[in-house]
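Nothing in this text is a laboratory measurement; each read-out follows from the coordinates by a stated rule. Since the model is a prediction, treat every value here as computed from it, not as a measurement. Cβ atoms are built from the backbone, for glycine too; each structure is taken alone.
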Structure 1
Amino acid sequence: MTGPAHLSVRELAARGIPFALIARDGATVELLTGDVVDVALLADIPLLDATGAPREVLALVPFRQVVERGFECHDDGAPLRCLVVSERVSLLRDEVLAQLPTEAVPLEGAGFDIADEEYADIVRRVIADEIGRGEGANFVIRRDFTARVDVEPATAALTWFRALLEYERGAYWTFAVVTPGHVAVGASPEAHVSAQDGVVTMNPISGTFRHPAGGATAETLSEFLESTKETEELFMVVDEELKMMSAVCSDGGRITGPHLKEMSRLTHTEYVLRGRSRLDPRDILRETMFAPTVTGSPMQNACTVITRHERTPRGYYSGVAALFTPRPTVGEGEPTHDLDAPILIRTAYLDGGRLRVPVGATLVRHSDPYGEVGETHGKAAGVLGAIGAIARDPGPQLRPEVPAAAEAAAIDEDAPAAEPRRLADDPEIAALLASRNGRLASFWLNPQETGEAGPFAGRSALVVDAEDRFTTMLAHQLRHLGLDVTIAPWSEVTDAQIDEAELVVSGPGPGDPREPSSPRMRRMREVVRRRREAGRPILAVCLSHQILADSVGIELAPLAAPHQGLQKTVDVFGMPASIGFYNTFTARVPAGVTEVGETEVAADPATGDVYALRGPGYASVQGHLESILSRDGMTTLERLVSHALSDPAG
C-alpha cells in the first residue's frame with residue numbers, strides 16, 4: 001500500500017485508505033494508516049504480528065464492550081474496530097491545516113432525538129426511581145443530536161477536523177478516524193486511562209461551566225466553583241475512578257489537583273489519579289471500562305440504569321479511543337505497550353449519511369430537570385459549533401424548548417470564545433480550587449507508605465463484593481493495616497470461604513436491603529447470618545451494615561433525601577469522625593437509644609439514624625470509610641476491625 005509518506009491527507013481520503021489524525025501536543029498532528037480489523041474482545045486486540053513482534057494499534061472501543069465485565073447494555077453490535085498501524089508520520093499542524101478543506105458541511109433535519117420535555121421527564125424518573133431508591137449516587141443519561149449529511153464522509157471528517165484544530169482549545173485529543181463505513185471526529189477533554197512504563201494515570205473530569213457571552217471571568221467562574229452540586233459531582237467521580245485504580249494498581253492510586261480544564265466554550269474541574277501496575281494494557285482497559293463521568297456510580301448498576309432509561313444503544317459514546325504504542329523492552333523481556341485512551345465524548349459520528357452527536361448530563365440528587373436539559377444543549381452546541389457544523393453565533397436550532405423560568409439554565413455556549421487565558425492563574429480561583437482538598441482524606445492525597453507492617457500484620461480478611469467496587473478501595477486500606485485481603489463477588493463466594501475466613505468484610509452495594517426477591521440481598525443476608533451464628537469476626541459496610549442492623553432487630557427505613565456523596569461528622573462510639581455517606585436507606589432507632597440487646601449503637605441523637613454498630617465479634621458502619629470524603633476513614637476502620645478481631649467471642 002502506498003503510505004502517508006507519499007500521499008497527502010486529502011489523497012488518502014480520496015483513495016478510501018483508512019487513516020487517523022491525532023493532535024495531542026498542539027504543534028503536530030500524527031497521521032496513522034494501516035489495515036482495519038474488527039475483533040470481539042479486548043484480549044483480541046492484535047498487539048503482536050505473526051512473528052511475535054509488537055505493533056501499534058488504534059482501537060475504537062464501543063460501550064457494548066461492558067459485557068466483558070458482565071454489565072448490561074443495549075447491544076447494537078458496534079464493532080471493536082482496530083486500525084493496525086503500518087505507517088505513521090508526524091506532521092506540523094500548519095502543514096495539515098493547509099491540506100484540509102474549508103467548505104462548510106450543511107446539515108439537514110437537525111435536532112435532538114428526544115424532545116426537551118421528554119428528557120426532563122427522564123431526569124425526574126431517574127432521580128425518583130433510581131437515586132431515590134438507592135440504586136446509585138449519580139447516573140449519566142444521554143440523548144443524541146442528529147442530522148443528515150450529504151457530503152462524502154471522509155471530506156466531512158477532514159473539514160470538521162480542521163475546524164477543531166482552528167477553534168477548539170484545551171482538548172486532550174483532537175482526532176479524526178476514518179474507516180470503511182464509519183467516521184469519528186472529536187475533541188475529547190478527558191484522558192480516561194493511560195499507562196506509560198508501568199505508571200497508570202486516570203483523569204476524572206466533572207462539573208461543566210458553560211461560558212457566558214463574552215467569555216468566562218473569574219467572577220462568573222467563582223460562582224460555579226462554589227456550587228455544592230458541581231463539587232459533589234467531582235468528588236463522586238473521583239471516588240468511582242479510585243475504585244478502578246485500586247483494582248489495577250498495587251499502590252491503590254494517589255490523587256492530585258483539583259485543576260481546571262479550560263476549553264473554548266466550557267470549563268471543567270478535574271483531578272489526576274496515578275498508581276503503578278504490571279498488568280497488560282488491555283487488562284487495564286478492561287478493568288477500567290468505562291469512565292463514571294459518562295456512566296455513573298456504582299458502575300455495574302449504572303449500566304443497568306442506563307439500559308432502563310436510554311432508548312437506543314450508545315455506539316461508541318462513552319467508550320474510548322485506545323492507542324497502544326510499543327515501547328522498548330529491556331533484555332529478553334516480553335514486548336510491552338504503552339496505552340493512551342481518551343473518552344469518546346465531544347465527538348461527532350457519521351455513518352451512512354447520518355450525523356450523530358451524543359451528549360449526556362450527570363444526574364444527582366440535586367439535579368434540576370431543566371438545568372440538565374440545558375446542559376445537553378450546551379454540550380451539543382459546543383461540539384457542533386467547534387466543528388463548524390452550526391454557526392458559531394447562537395443558532396436557533398439549539399435553543400432549548402423549556403419554560404421561561406428555566407431559560408437561564410440553558411445558556412448558549414456557542415458565542416465567540418474570548419482570547420485564551422488561564423483562569424486557574426487567578427489567585428482567588430486557585431484558592432477556591434485548593435480549598436476543596438480540605439474536605440478530603442489525606443490517605444488518598446499523600447504518598448502512601450509501603451513496606452511497613454500494619455497493626456494487623458499476619459492476619460487475613462475476605463471482602464464480599466455486593467456490586468460496588470468501593471470494595472477495591474476498602475481492600476487497599478485493609479492491606480495498609482496489614483491484612484492479607486481477598487475479594488470475592490457475592491455471586492461466587494462459597495459457604496466454605498465465608499466460614500473459614502479469619503475476618504469477613506461484608507461490603508456495600510446498591511438497592512433496597514429489605515427487598516425479599518433479590519438474589520443479591522438474600523446472599524448478603526446469608527453472609528451476615530452465617531458469621532454471626534458462628535461467632536466469627538465480621539465487619540459490615542453500608543448495605544451490609546443495614547442488613548446486620550436488621551438481623552439484630554433494628555428497623556430499616558428510607559431517608560427523606562438520599563445521602564449520595566454527603567460528608568458528615570458523626571459520633572462513632574465516643575469519637576467524632578468525618579465520613580462520606582452514599583446511602584438511601586438507614587437503620588433507625590428511637591432517639592437516644594444506645595443499645596439494642598447486646599449490640600452497642602452509635603446513632604444521631606435527634607433522628608436515631610444509626611451510623612455504626614458493634615457487638616460480640618461484629619462491627620458495622622453506614623458510611624464509606626474508604627471514600628475520599630472520609631477524612632477519618634483509616635482511623636475509624638482500624639478501630640472497627642480491631643473490635644471485630646479482638647472480641648473474645650471471635
Structure 2
Amino acid sequence: MYLLIIALPLLGTLITGLGGRWLGREGSNIFSTTCVILCLFLSLVSFYEVGLCGVPCYISISPWISSGALNISWGFLFDSLTTTMLVVITSISSLVHIYSIQYMEYDPHCPRFMSFLEIFTFFMLLLVTADNFVQMFLGWEGVGLASYLLINFWYTRLCANQAAVKALIVNRVGDFGLSLGIFTIFFLFGSVDYEVVFSLADVYSNHSIYIFGNYINTLTLIGVFLLIGAVGKSAQLGLHTWLPDAMEGPTPVSALIHAATMVTAGVFLIVRCSPLINLSPNVLFLITILGSSTAFFASIVGVFQNDIKRVIAYSTCSQLGYMVFVCGLSYYNVGMFHLVNHAFFKALLFLSAGSVIHALSNEQDMRRMGSLVYNLPITYTAMLIGSLSLAGFPFLTGFYSKDLIIEITQISYYSNLYTTYGIFACWLANISVFFTAFYTFRLVFLTFIKNNNSYKSSMDNIHESPLFIVIPLILLAIASILIGFISKDIFVGVGSSFWGNSIHIMPTAYNLLEVEFMDTYIKWLPFVLSTSGAFFAYSINIGLFKSNITFAYSNRFQKLAFSLSKKLYWDKLYNALVVSSLLNFGYNISFKNIDRGFIELLGPYGISKTVSNLSFKITKIQTGQITHYAFFVATGLCLLLLFVPSFTFLDNLIDVRLMTFCFFALFTAWSSKIALI
C-alpha cells in the first residue's frame with residue numbers, strides 16, 4: 001500500500017504523457033485524476049496507521065549506489081512528518097487536477113499539462129518519503145524540473161520562458177548549497193541515511209573543520225548549507241525573486257506550487273533536519289532573522305501590487321517567512337501546523353483567483369475589476385473565506401496557527417529564552433500581520449465590491465465558473481474553516497505525542513502551555529492588528545478616504561510606493577551586480593579570450609592553421625637554385641657549431657664529437673649528391 005502512494009503518480013505521468021495522443025483529452029483527465037485521488041485515499045490510511053496509531057513504516061527495496069564507504073539503498077520512511085506531508089500533497093493535488101479539467105478545457109495540450117502535474121506530485125512524494133539525503137535530493141531536483149516545465153507550459157510566451165529560466169537558475173543556487181551540505185554530512189558521518197546521521201548528531205556536536213585559518217563547527221557549516229537550500233526552494237529573502245514571476249504559468253500550477261509542493265520543500269527540509277539544526281544556535285539565529293525579514297518584506301511589497309495572482313504570491317512568501325522563523329525558535333511542530341493550514345487556504349485563494357480570471361477572459365489586473373460579488377457569488381464567498389483565514393480571523397484555519405506563532409514570538413520577547421533575536425522576530429511578525437490584512441482585504445474590495453472598471457465586453461460574458469471549478473472551491477472553503485480546529489490538538493496540543501521522533505524539539509520549546517496563560521491584551525494583539533489593517537483597506541478603497549487621500553500625493557510617499565511596486569529593485573540589483581558581470585565575463589573573457597583564443601590556437605583548429613601557414617611560407621624558400629640550398633646548409637652548419645659548447649651537459653649521454661662527425665659525413669654525402677645532379 002505504501003509503495004502504491006509513490007507508484008500511482010509515476011504510472012499516471014507515464015501513461016498520460018506517452019499515451020496522451022491515444023487517450024485524448026477526456027481519457028488523460030480521467031486517468032490522471034483517478035491516480036491522484038487513489039493516492040489521496042491511501043495517504044489518509046497511512047496517516048491513520050502511522051500518525052494516529054503511532055506505527056512508523058520503513059521500507060528498503062534494493063541497493064542503489066555502492067562505492068567504497070558510500071552505500072545508498074532505495075528506501076522509504078513513513079513517519080508522522082511524512083504522512084502529514086502526504087495528506088497535504090495528495091489532497092491539494094487531487095483538487096487541482098479536478099479544477100484543471102475545466103480550467104484547461106480549451107487548451108490543445110491538456111494531456112501534457114496533466115502529465116506535468118502528475119510528475120510534479122510524484123517528485124514531491126519522492127522527496128518527503130526518502131530515508132536518505134541523496135534520494136531526497138533526487139526528488140528535490142525533480143520538483144525543480146517539474147516547476148520549470150509547468151511555469152513554461154505556454155512556451156510561446158516570452159514572459160513564461162523568462163520566468164521559468166529565472167526560477168530554475170535561482171533554485172540552482174539553493175541546490176548547490178544543499179549539495180554541499182550533503183557532501184559535508186557524508187564527510188562527517190560517513191553515511192547519508194537519516195537514522196545514522198540524526199542518531200550520531202550529538203556525538204559530533206563539538207567537531208570542527210579548519211578552513212582558511214579558522215576553526216568552524218562542522219554542524220554549523222552543515223546547517224548553513226541546508227539553510228541555503230531551503231532559502232532557494234522556499235523563496236526566502238535574497239532568493240525570493242523567482243516566486244512572483246512564477247505566476248506566468250496556468251493558475252492551477254500556481255496553486256500547486258504555492259500550497260503543497262515546491263515552496264513547502266524548504267520548510268520540510270528544515271523540519272526534517274531539526275536534530276542537526278538544533279545543535280547549532282548560530283543557524284537558529286540565521287533562520288529566525290531570515291524568516292522574519294522575509295515575512296515583513298513580502299507583506300509591505302504585496303500592498304503595492306496590482307496583479308491579483310502576484311498579491312497572493314507575495315502573501316505566500318510572507319507566510320513562508322512565518323513558518324521559517326518559528327522553526328528558528330525551535331517550534332518545528334508549530335511550523336508544520338502552519339504549513340498544513342496554509343496549504344488549504346492558499347490553494348483556495350489561488351483557485352478563486354483563477355475562477356475570477358476565467359470569468360473575466362484572462363484579466364488579472366485588480367484595477368480593472370469590481371462589482372463581481374453579484375456575478376460570482378460562490379467565488380466571492382470562497383475568496384472571502386480564504387482571505388479571512390489568511391488574515392487570521394478568529395476560529396478559521398489560519399487563526400489557530402498564525403496567532404499561535406505571534407504569541408510564541410511574544411513569549412520569546414517577554415522571556416529570556418531568545419533575547420538576541422526573539423525581539424526582532426516579534427516586532428516584524430506583528431507589523432506583518434497589519435500589512436497582510438491590508439493587502440488581503442484590498443484584493444477583496446477591488447475585485448468584488450468596488451465600482452466596476454472592467455471592459456463592457458468582459459462584463460457581457462461574465463458568469464459563475466462551471467461545476468469542476470466550483471467543487472474544489474467549496475471543498476477548500478470547508479477545509480479553510482475546519483482543518484485548523486480539527487488538527488490543533490493533534491499537531492500542537494499540550495502533551496500530544498503525534499510527532500514522536502520525527503521532529504526533534506528543544507526542551508526550551510516545550511512551553512506552549514505558557515501561551516494559554518498570557519495576558520489578555522497580548523493575545524488580542526494579532527486580532528487588533530488584523531482588524532486595523534482591514535479597516536484601513538476599507539477606508540482607502542471604498543470608505544471615507546476613497547476620494548481624500550492627501551498623503552498619497554506627497555513626494556516621499558510616491559517615491560516609497562514606486563520603490564515598493566518595483567520590489568525595492570531586487571531584480572535590478574541582481575542584474576547590475578551579478579547577471580551583467582557574469583555575462584561580460586562569459587563573453588569578453590571566457591568566450592573571446594579562452595574559447596575563441598587560447599583553446600582554438602592550441603587546439604586542432606589552431607595547430608592545423610599554423611602548420612598550413614608555415615608550410616605555405618616554406619614553399620616560398622624552395623627556389624630550385626643550388627646556390628640557395630648551399631647557403632642554407634652552410635648557415636645551418638655554422639649555427640650548429642656555434643651552439644655546440646652549450647651542449648656540454650649532454651656529455652654524459654651523447655658524445656658530441658661523434659655527433660659532429662656524423663653530421664659532417666651526412667653533409668659531405670648530401671653535397672656530393674647535389675654536385676652529381
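If distance in nm of label points 7 Å out along Cα→Cβ at positions 10 and 298 comes out at 5.5 when worked out from the coordinates, which of 1, 2 was used?
Answer by label: 1.
Looking at FRET efficiency 1/(1 + (r/R0)^6) of positions 282 and 306 (r between Cβ atoms, R0 = 41 Å, to 0.05) for structures 1, 2, the greatest value goes to 1. 1, 2: which one has helix-only ellipticity at 222 nm (-39500 (n - 2.57) for each DSSP H run of 4 or more, over all residues; to 500), as calculated, at -8000? Computing helix-only ellipticity at 222 nm (-39500 (n - 2.57) for each DSSP H run of 4 or more, over all residues; to 500) on every structure in 1, 2 gives -8000 only for 1. When you work out FRET efficiency 1/(1 + (r/R0)^6) of positions 42 and 338 (r between Cβ atoms, R0 = 25 Å, to 0.05) for each of the structures 1, 2, which one comes out largest? Looking at the calculated values, the largest one is 1.
Hey, FRET efficiency 1/(1 + (r/R0)^6) of positions 314 and 474 (r between Cβ atoms, R0 = 30 Å, to 0.05) derived from one of 1, 2 reads 0.70; which structure? Going through each structure in turn, the value belongs to 2.
Suppose you compute P(r) over Cα pairs in 20 Å bins from 0, in percent for every structure in 1, 2: which one lands on 16, 45, 21, 8, 8, 2, 0? Could the numbers behind the result be given before it?
On the way: 1: 19, 50, 27, 4, 0; 2: 16, 45, 21, 8, 8, 2, 0.
The structure behind it is 2.
If distance in nm of label points 7 Å out along Cα→Cβ at positions 290 and 482 computes to 4.4, which of 1, 2 did it come from? If you can, show how the numbers build up before the last one.
Values: 1: 4.4; 2: 3.8.
Of the options listed, only 1 reproduces it.
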